[in-house]
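What follows draws every value from the coordinates through simple rules; no lab data is involved. Because the structure is predicted, anything quoted here is derived from the model rather than measured. Cβ atoms are built from the backbone, for glycine too; each structure is taken alone.
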Structure P
Amino acid sequence: MEQKNKVAETSKDEKNLVAKEDKRPLFFGLGFGILFGFLLHKGGVTNYNVIVGQLLLNDFTVLKIMLSAVVTGMIGIYFMKSLGWIELSLKSGSFGMNVIGGLIFGVGFAVLGYCPGTIAGAIGNGYLDAVTGGLAGILLGTWIFAIMYPGLKDGILKKGDLGSITIPRLLKVNDWGVIIPVAGLIILLLFWIERAGF
């Protein structure tokens, strides 16, 4: 009887803790997600023809948007880190994870012509192919991966474990010693792509 009372009290305390938890980050995430979808739409990358044009190397809109996002995100994240606003929580990686993830992503991208971000934007636009194939594919793929994960986590996903290394740590330099030159190279590449008329 005493054990049941302790369990009930612990459960009650956990519920109170969850109720008191700050929910603002969820709303910030929702707001940024909506803004991200809007910007993807305005950039044209929720359009199937634009994505297929990128895969056929006829239209480089997707590459330009992705490279711009990489530069913005890289500078923004590390700027916030340097101010102490955020703390990075790096996940360890492996060649097995990258190969499996790349294959799943690549097959889905090639078959449907959308990546996860652009599927969300295309669903928001009401594109039927994104709703039927994309949403169904995301749910089915997530379910299959969840079922297979216990067998994969200690097997192929651990092959070639890289740990939680970053390029600056690998080179033993300050974060900005990598960010500034990489951002500069990406910006030069963007100017070259635009000037070449891609």
Structure Q
Amino acid sequence: MTKYRIKRTLTLLLAAIATASAASVDVVEGNPAAAVKVTIYGDLQCNYCQTLRTMLDEKLLPKYGKQVAFIHRDLPLGRHDWARPAAMAARWVYEQNSRLGIVFRRELLDEQEHITAATLKAWVIEFARRNKLNEQEIVAAMTDQRLGAVVDGEIQMATARGVKKIPAVYVAGQAFVETIVYDDVARALDRALNGETRR
């Protein structure tokens, strides 16, 4: 990599971190204080991300949830017409109640095949109603400048890191991209928890 590219990448990464951390709360599952952290880049309109969500709920969190922090980063793809406003609403819900923030992501991913840009607002309002959240505020979150800046900061961070496909899962510097295999991630987590480096 040339000096210019390294400097440009570092500049982008620092700008993204500053933007994302200025007004955001990390979306974390598992143990937020854990030494081992997994970073997950995803898109709420992505079917591979739904598959990863199922793996998290059924395998990774039950086995590793007490020992590992799973940090979610939003990376809505440009071709997905409702992913960015959904990510902004998800951030707002998480800020109101972290447990509901994860439920929002889980349910939205589970129902993504039935959601369109035209029906997202109604889905979000129904979620708010069922969970006793402010319906007007959750709708406003989908166009909120602060939340948009947080999501955009995470997009910049992902770009600076070289993330091009989703989901992308990073465990102790090792990347797992698009089609995530549980056994591979589990091996990387076991090594990280045992203080081993990648072989």
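Figure out for me which of the structures P, Q the number 2.3 belongs to, where distance in nm of label points 7 Å out along Cα→Cβ at positions 36 and 100 was derived from the coordinates.
The read-out was computed on structure P.
A value of 26 was derived for relative contact order in percent (Cα under 8 Å, 6 or more apart); which structure in P, Q was it taken from? Computed on structure P.
The value 23.1 for mean count of other Cβ atoms within 10 Å over residues 68-75 was derived from one model only; which of P, Q is it? Don't jump to the answer; show the numbers that get you there.
Values: P: 14.1; Q: 23.1.
This value belongs to structure Q.
So mean count of other Cβ atoms within 10 Å over residues 76-83, computed for just one structure, reads 13.0; which one of P, Q is that? Derived from P, not from the others. Once mean count of other Cβ atoms within 10 Å over residues 52-59 is calculated for every structure in P, Q, which label goes with the largest value? By mean count of other Cβ atoms within 10 Å over residues 52-59, the leading structure of P, Q is Q. Computing helix-only ellipticity at 222 nm (-39500 (n - 2.57) for each DSSP H run of 4 or more, over all residues; to 500) across structures P, Q gives -17000 for structure Q.
State the single structure among P, Q that was used to calculate Cα Rg over 2.2 N^0.38 Å, giving 1.02.
Computing Cα Rg over 2.2 N^0.38 Å on every structure in P, Q gives 1.02 only for Q.
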